[in-house]
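Multiple structures are listed underneath, in structure tokens.
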Structure I
Amino acid sequence: MQKNFEKLTSTFKSSIKTWDYLIDWNKVHTNSSELEIILNKLNYLLGKSDLKEEFFKLYEGNPDIVKAFPTLLAVREQKIEIYEPINRTTELFDFTEINLLTVDKYYEFLEQSKLVQLFKDDGVKNLVDYVLGVEVGLDSNGRKNRGGTLMESIVEMHIKKFCLEAGYEYLSQANSNKIKEKWDFEVKINKSSRSFDFAIYNPVSKKLKLVETNFYNGGGSKLKAVCGEFKGLHDELEKQDIDFIWITDGLGWQTTKRPLEETYNHNKYIFNLSMLESSVLSALEW
């Protein structure tokens, strides 16, 4: 098929964020609901004038209330080690197993961490709602991970549709062992543990194509390094009569065009999402 580097670079997308990228609401509600009973117990302490006395009373019959402390602080870890620089000591607060510490120690944690601020008259009104907000905030940190898999998810949607229509088979996160097990096709790679984003196989012609995907919002030296890596990977696979397809996108390439163009001219198949949307896979030899 005819190559056109200008077409590749002029149709890069500025964003591939989907609605699911923003917040994983299922995860947020699941995490917050797991603590709902404990949080409702702790709601009893809201606005209490003698918080320490009431905490001791509540803890006596409900020691599990301390399990919510890390989440109230927006911390995922259930074991928190605190360092005291003045006396140069550390103390471990383990919330996975209650009763490991005395109630005095748990209340000390409540005070020293400033969690007591939540229970004052001018603090929060409902800890269940508060934790829902905390979970939303914590989930926003997961956007980086979601962003890393967005491109794969979008590409897989196209590959799945293409394979269903063409009668081909595919694997995601395909390493040499998985490919050998499924199709009895041996792939020899310098890095034996390497996993490709996708492997597409034509059971009639016994032809295999391996696919890597990525999306770059920003430029930098990493993009140049990826180009060098994928040039070498293309050559390594070509010797085994295996086609290597690189599907990449993002405006980050606008600042790193030279190495991308060199790799584009060297490699057989480099596409972007617009090309994938235009059914470029159907135009390849299978």
Structure II
Amino acid sequence: MILHTQNKNSETKGGLYIISTPIGNLKDITLRAIEVLKKSDYILCEDTRTSKILLDKYDIKSKLISNHKFNERKNLSKITEILKQDCMVSLISDAGTPAISDPGATLINECINNKINIYPIPGASAVSSAVSVSGFNEKYFFYGFFPEKNIQQKEDLQSLSNLNSSIVFFISPRKFNKSVKLIKRNFQGRKILICREMSKFYEEYIRTEVDILEPFKDNPKGELTIVISEKGKSKKTSITLEESDKKNIQKMIKKLSIKDITDLISQNSKVSKKKIYDYCLKIKNEK
């Protein structure tokens, strides 16, 4: 049993604080988050080793409790008892906002059932960060982590394809490579933004069309945040490529990538990028 610790600041309310932490760059934490973490009687961490890197940087000495998806139910009674003593308890995940595709929902619902106060401390989120730089519709649907099972992938993506809004999900590079065909099948005519290592040293943003999407040649490190655009407005396009365009493609096919050729030709052509891409692929396979 963890003994009650006297609240460090009488002006601070007891309760559960849901605190957003940086998704990469440790400077992306709010002043209020630091203040609340320092005043907390306990901090619930998804991984105490990961959290200590952040907490040590800001000289936060509060007591830590390991609280992850494998033990959060086991911890419920102990943490609820602490909260009932009017203690100040903060919940953080390894990165981003707790309970958003991270542990936390189980404890939050327990607090609701026990009429324990819950306070959000807003901050970094991979979801809103990715949407903010996408240039897509501000109305978005957050799916969460890409499913493991192929059957569920097919069912869920088919359902999501009917939504006329931006769609955000998390996925590993390895799984992304395996799912490219499925994404192309369900989101034809849409744009896609692939965010990798956001706010970190090697951050990368890949913008392309779903129709010409290709797998990574190597599996990059880190988790990907994917944003797929809303449905595009149908455009009238010519049925076939002009002969002059075909000749230019044949000249460039040995020197440039299919993606680069598609981008160049599409600038002065009314033909869809998919048709240009398919023609390039056909020519390349004939060589």
Structure III
Amino acid sequence: MDAPRIFDREARRHRRDRAAAVFRERDFLRAAMLDGIAERLAAVRRDFADVLDLGCYDGGFAAPSGARVARTDAGAAFARDAGGVQADEDRLPFADASFDLVVSAGVLDQLDDLPGALLLARRALRPDGLFLGAFVGGSSLSALRRAFRTAEADRPVQRFHPMVDVRSAGDLLVRAGFALPVADLETLNVRYAGIGRLLEDLRGGAMTNVLADRHPLTRAALSRAADAFAEQADPDGRTTERFDLIFLTGWAPAPSQPRPAARGSAGASLADALRRFPKS
């Protein structure tokens, strides 16, 4: 069964092409994701020969030394500039078991079929291959959401796509068949002097509205949203915006990996252990 259509693929490609020209000025969120991925990768003591950068933007991910890197992006401009191929993350052109490492930073939150994309990433890995992902989720853009709720209180319009929380992200890793799945969250708070700079960052990072059901934003509504955003400012006149970065770690299953003990295989029961301690 096909996934429900939430996003407009063509609009997403167009927004990514538009962002490519200014992305290096607005790449702080992806830079934070890549830093987190690099930290997690540094803790892994093994070599990687073939790497897939899934949703590569400008090719900023630094692959392990000596590794061959394939890069893909849904946007033609990003793919071209990074020396990669244009492909949607849930429609990969690679054979199964092609890579030792798949990395994806900043793109998985704009897919109709996120479970399918994770499944494809796992299938692209060789046994005991590693997947490291990161995307914006959780309670991100809470100040901007409040501003638009206030601005359009009389006629609410959906302008933000659903956000995946960290618990659901972990469940999706399990559903995709990853072994040893881990999902964790890091929060980045950014202070803005006004709504305009925040919107510029979102446009430059290819993070604006690409919902299939989009509605025009009137100047009056934007003006009200700007006022509502400013009303949330601290005494210094800056409004704090929240970005929750969800990090994913999973391994392609392999016989050599540690496995949880079989249910009922413990040598002592909890009840026996508790009997050793007297009641108070």
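FYI, it's all coordinate maths here, none of it is from the lab. Owing to the predicted nature of the structure, the values given are computational and were not obtained by experimental measurement.
If helix-only ellipticity at 222 nm (-39500 (n - 2.57) for each DSSP H run of 4 or more, over all residues; to 500) is computed to be -13500, which of I, II, III is the source? Walk me through the intermediate numbers first.
Working: I: -13500; II: -11500; III: -9500.
That value comes from structure I.
A value of 49, 18, 16 for semi-axes √(5λ) of the Cα gyration tensor in Å, calculated from one of I, II, III, originates in structure II. Compute relative contact order in percent (Cα under 8 Å, 6 or more apart) for each of I, II, III and report the one that scores greatest. That would be structure III.
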